[in-house]
Structure I
Amino acid sequence: MHFLEQLIKKKFDTRRVDAVKGRPQWLQRLLNSDRCRAVLFALAEAHPNCLLITIAIQHAWQHGHADEVRALGPAAASYFSIFHELLAYHFRSLIDAGDDEEKRALAADAIKTACCQSLATYLFAQMMLADLAGGGDAGVGGGGSSNSQVRALAVRISQELETTAAAAHGLSTVRKIAPLLCASDADAAATEAAGELLLAAAETRERQEFGGAGGGLPQGILRKFHDMYLGDADAAGATKPSKAPLRHPDLLRSLFDDAFRWAGSGGVVRPESRDACVDLLVLATTVGDDEATTTKAALTETLSTCERAARGQQPNVAALGELVQIPAVAAGVLSWVRSGLGSPDHYRDPVRAKASSAAYLSLAETVAKRSPRFRAEVLDVVTVALKAMGKAQSEELHLAVMDVAVEVVACGVVLPALEVATKSWASLVDPSHLRYFVGEVLEFTAPPFSGDFAGSVLRLLRAAGTRRGMLPSIDAFVSELVGQRMKGGLGPGLGREEGAILDALRGVRR
């Protein structure tokens, strides 16, 4: 039977199969057989328009085998005749998940996986998400999404789905579709202008990746977008758009990057463009006039602090620590530090780079200490800085960057920091600098160690080329880990790979 299945998969001819007329008895037996359906479903992705496979999927869905169809994942989404039913199931799962984050994440992943096979399925899913975000039930019954968390999650999934679709079908194509999903003509116009800004930002990033000049957002489009929100609507006779297009995560990132940009990172920083970006950021991130006034003053003060840091002046940590508790300020600080430390031009003058780098790292460390939600972003800044400076920079500068990463770990971002150090930093820095990072982390950690932590540290030690006797803190960690493992106190246990690393660090030969 196995060889017959392999032969069918190899010789399957859609034209001949679909040429069968009527509904012969063998077809019914085939559809009722679990094994035969499995063979057909294995061919679904390679033959998305096959009538026989479509019939098999519909038959399975209608006769109590919906789990088989859902297991097909993206392949099932190619059959639009059942796509809406499959998607409705995922949306019901999302609504029913309530506060269960694991179930919500599974439903969200299923929606994203199912909806990017074609632009038609993507558009259909976005329409359902828009309805769910607006308080509807996305056409799946149940009386609407009264839970504010579900509505917020629908907005987030919509944004993540857009990113996934852009990777599959191109950013330009996806951004052209976005205005069709808007609730009003004003929102559609704002979304179209936002799309133009995002495309320009993407082109800028692409030029920078290939060593070209950076530059800011196009001034004309930025002014047009600014006027839509903050211009004189009565004089123009137009309705102002809602904040939804303005609050798109990619657009906010581009506005932060343009407003908080080191002048040496490429292009001229125009004061009028910076002011427009700050105005839009204040509008997007605040509610009410009082909060807007406070945030704008904080952003303006922070820009001055960043400009002084670029000249090598250390920030007032106490004052900055209060400011970065405003999320927009923390995001702006990290955008500036990323543009400075992430630019190879920053390191061309070693004397200037030493002073300004110290100031920038103080900015990043303050964000890590005082703004918990941005600690993962600080790790990204560390990675960007290490990549830009290369191995030719001084050991002092490399270790100073590592100290910021150590501070992030001390603030509680442990496993993500260890993983990014293993996967990204190992190729960017000297192994001794990685060992320094591990040693510093182990100085403020204490047993008993979890299996996840131990495994992450061991993988990092291998990436750093660690041997016994290199650092006392590492030797002490290995000894403690061996004792904990022998007593059965390490949970979850180490895998074979991590066990081999531990034995090597002990000097045990296998």
Structure II
Amino acid sequence: MGCQQLSRNIPYTCLTLVMFNLLGVFAVALALPEIILGAPQPYCKPIPGSSDWPAPSEWQKLNDTLQGRLVAPVPPGEVCQTSSASFSNETCGYVLSQWTNSTWHASNGFTSGYNDVTCLPDSRAPCSADGYPAYFVNATEAAHVQAGVEFAHRTGIRLIVKGTGHDYQGRSAARDAISIYTHNMKGVQVNQEDERATKYGGVASIKIAAGSVMKDIYGVAAMNNLTVVGGADANVGIGGWLTGGGHSPISSKYGLGVDQVLEIEAVIANGTLVTVNEHHNPDLFWALRGGGGSTFAVITSVTMLAFPSLPVITYEFAYNTTVNSNTYWDLVTYFHTQLPNLSDHGVMGYYWATPDASAAIGETDPAIQAKVFGAWFLPGDTFEDAHATLEEFEKNLKSKSQDWEDEVRISSLAAPPLDISTLLSLFSGGTVGSEVRLGSWLLGREALTNDTETLKTALQKTNTIPQDILLGHVVAGNGVKNATIVGGSNSVLPAWRNAITHVGKLRRNRQI
């Protein structure tokens, strides 16, 4: 965990970043020749076997403080290694059955959902503990987090945080580290009398413990006829999602997740539990809302705005054409040029685009293997609300496609209106357990509409192999641009304010 001193009034101590004052910089500059000529340092943090690695008695003392909540885990994939003493056909079968299950990975304090796993449940693959922490703290309350962070602060060992492990960059697992595992810090509480909520346009506030996932949050919101801005994946946790900015299926209406935050409770790098809001520790309040996960502090709870129940119509669509054709690129380009207008009319949701669905999702008919498909969410109570917005778009698409080489088949289906919290509570978690590499771009109105040929060329360049898929999130627009932010501003990437769509390129390299 790295941190940054933002105010002289807050006692932050950096664990992975060394912040020098001006005098310190001069001292380093003067000593530079000695540093360069001196013996190379094999590590920058204590590692097992080094003289500064905590002794077994120190780990035992920490475990006593935690009342037995310090865990020295074994890689779960080890049970599938025939050369391991842990090998078990029965247990291996269970691990394999769960390997793509995000709920299972989230409930294991040791694993990460994506990328750089060093022990796969496959005897043909190497297996080591190199990609995993040495210990994790199974925290259920703030005091457990404090004990773990203070230990890392005092001993200098690497500190990481895992909520659910939903991190494409693999930051929720790391070698030679102590991990704060917050997944079991549960609880969602509604406050209908919070005056701060009405000040910022809400009707209530909702306090969420760090280990709560979206399914938990939406369930409580639905029971109280409330709407909360959260992620689409049911198994995503509040902590990492929020500190990254927090885009949502309803961000185009209410703003990003970080725009809803009223207060945070967090443990800073010296082990102190602090309350963070626009009046207390405002610089940390700014930094935590979009500054990145596991960076400034370990969040133990967050209090967010809640809004009235929001009925939405779900509109599923698919636009198909011939595999790997020029028409596909005409289709996907035209589709993107229309996103600003759709967003302006309240359309929000997700889409996928692939020139060859035989490789990506198993489509067998070449005439429809290239496709753009997805689901829109439209606030409203009647089917007419959805069709009034999208009928013109599909009519224009049909007319436009007459000039293209191949036929474009248009299909769509609108579902009856349903409360958004109820709808999202029914969503399942995403598939994990694969090597997924994600590159993404935020595209605004100008990028989507100013130069169609440049846009088309850029979209074509994203596709290098048949397995590539574009995943688009129409989750910004006017709701994010015009959001009323508690405290006036936050640290989320400014480009979000002018974005229309967040486009990601997904590539799966391997899946067990």
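Throughout, read-outs are computed from the coordinates displayed, never taken from laboratory work. Predicted model, so just to flag it, every value in this text is computed and none were measured. Cβ atoms are built from the backbone, for glycine too; each structure is taken alone.
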TODO: Name the one structure among I, II that FRET efficiency 1/(1 + (r/R0)^6) of positions 156 and 420 (r between Cβ atoms, R0 = 41 Å, to 0.05) of 0.95 was derived from.
DONE: I
Open item on the list: One of I, II was used to compute distance in nm of label points 7 Å out along Cα→Cβ at positions 396 and 492, and the result was 2.7. Which label is that?
Closed with: II
Task: Among I, II, structure where helix-only ellipticity at 222 nm (-39500 (n - 2.57) for each DSSP H run of 4 or more, over all residues; to 500) as derived comes to -8500 - done: II
TODO: Have a look at I, II and say which one yields 19.2 for mean count of other Cβ atoms within 10 Å over residues 244-251, as calculated.
DONE: I
TODO: For Rg and Dmax of the Cα atoms in Å, the calculated result is 27.7, 84, so let me know which of I, II that is.
DONE: I
Task: Structure responsible for 6, with relative contact order in percent (Cα under 8 Å, 6 or more apart) calculated and labels I, II on offer - done: I
